[in-house]
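Structures given as structure tokens follow.
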Structure I
Amino acid sequence: MKSKIIYLRAIEPDDYLVSYHWRNDFDIIRAYSMPRYVSKETERKWALKAIEEHEKGISIRLSICTVNENKLIGYINLLNINHQNKSCETSILIGDREYHGQGIASEAREIIFNYGFLTLGLVRIWSRILHSNKAAIKNVEKFGYVKEGTLRKAIFKNGEFHDVYIYSMLREEFLAKYFES
């Protein structure tokens, strides 16, 4: 799965050596609902578990890499794939700050949504976004997500409760925006 700037590939066992740094960068992890610092060993175990889930078809977990440099810059996932209800959750992390604000998240999302909707036959892909993550909210709304609702005081972070927004996109919305233009 490829664009002119990025391509997606399966997570490799050694990817943790890069992503370990992202998960310990407070400016990157603070936007997430449950940020925590991790050891290299914890990140290595996460990568191995991600590979296992991918192989079992429970989740599609992919690395986002640059075409020109073949550089790992983030991860994108289709999580907890529910084949009966044809839906799943998605998450994305652009860990390399050099690539923030360049439309990489939208490009990666378009590639993986195309796969989810057209190859896997999903009908709905959704995301949870912390109410204070203004950049992510702006990004998903521009991409075409629809806000479905609010999980009020759903996350306890930094000594207080925070709301979490639920956004989703349906197959027909994706096709209308990205294929019928």
Structure II
Amino acid sequence: MDIKYAILGFLSWKSFTGYELKKLFANSMIFYWSGNNNQIYTTLIQLHKEGLVTNQVQHQENLPSRKIYTLTESGSEYLKQWLLSSPEIPQIRKSFLVQLAWSNLLSQSEINTLIEKYEYEIKMQLLMHREKKRRGDAVNPSRTSRENYIWKMISENFIRSYESELAWLRELRKNLDEL
């Protein structure tokens, strides 16, 4: 997914500065962005050039000026067209599976250690997502009950993915022990 769609989505909610968008990405469970902050600002500049967003400079006393970005009508239409396009199939990339594929080179004890380390990381992610959900830390525009439900289910998707991964690991461990 291109970051521009997430930015346009945020701006469909309300106007933001680049810094505020950066914080939304950093604190979000579902809008994880592994790129650097410059990509957010570069994307905002590109969206502005394309007329999909406007910006207004807000001068602040004793602080640097800040640019507040707002979605334009054409930006809203561009986002809507993307929303109506065919969804991308998720790209599942798990480096653990590559490690596991060649783990026959390890002793059973070493394989068990590898699996335990991965399981620990999955459990930590699951705990983090459950806690964020419990505390209501997730970013959520909360404009309608339908939107609240959709965002709740997106959060639930992450939790269920980690739970599924743990169930798969239990099966892997059990069957490896029986071999």
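What follows draws every value from the coordinates through simple rules; no lab data is involved. None of the values given here were measured: they were computed from a predicted structure. Cβ atoms are built from the backbone, for glycine too; each structure is taken alone.
Numbers below:
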| read-out | value |
| --- | --- |
| Identity of the structure behind -9000 (criterion: helix-only ellipticity at 222 nm (-39500 (n - 2.57) for each DSSP H run of 4 or more, over all residues; to 500), calculated), options I, II | I |
| Entry that produces 17.0 once mean count of other Cβ atoms within 10 Å over residues 62-69 is calculated, selected from I, II | I |
| Given 4.1 for distance in nm of label points 7 Å out along Cα→Cβ at positions 14 and 134, calculated: source structure among I, II | I |
| Computed 1.8 for distance in nm of label points 7 Å out along Cα→Cβ at positions 6 and 118 - originating structure among I, II | I |
| Comparison of I, II by relative contact order in percent (Cα under 8 Å, 6 or more apart) - largest value held by | II |
| For mean count of other Cβ atoms within 10 Å over residues 70-77 computed as 15.6, the structure of I, II it came from | II |
| With Rg/Rh (Cα atoms, Kirkwood Rh), for residues 46-141 alone derived as 0.96, matching label from I, II | I |
| Read-out distance in nm of label points 7 Å out along Cα→Cβ at positions 94 and 126, computed value 1.2, structure in I, II | II |
| Answer label among I, II for the case where P(r) over Cα pairs in 10 Å bins from 0, in percent, calculated from the coordinates, equals 8, 27, 28, 19, 12, 5, 1, 0 | II |
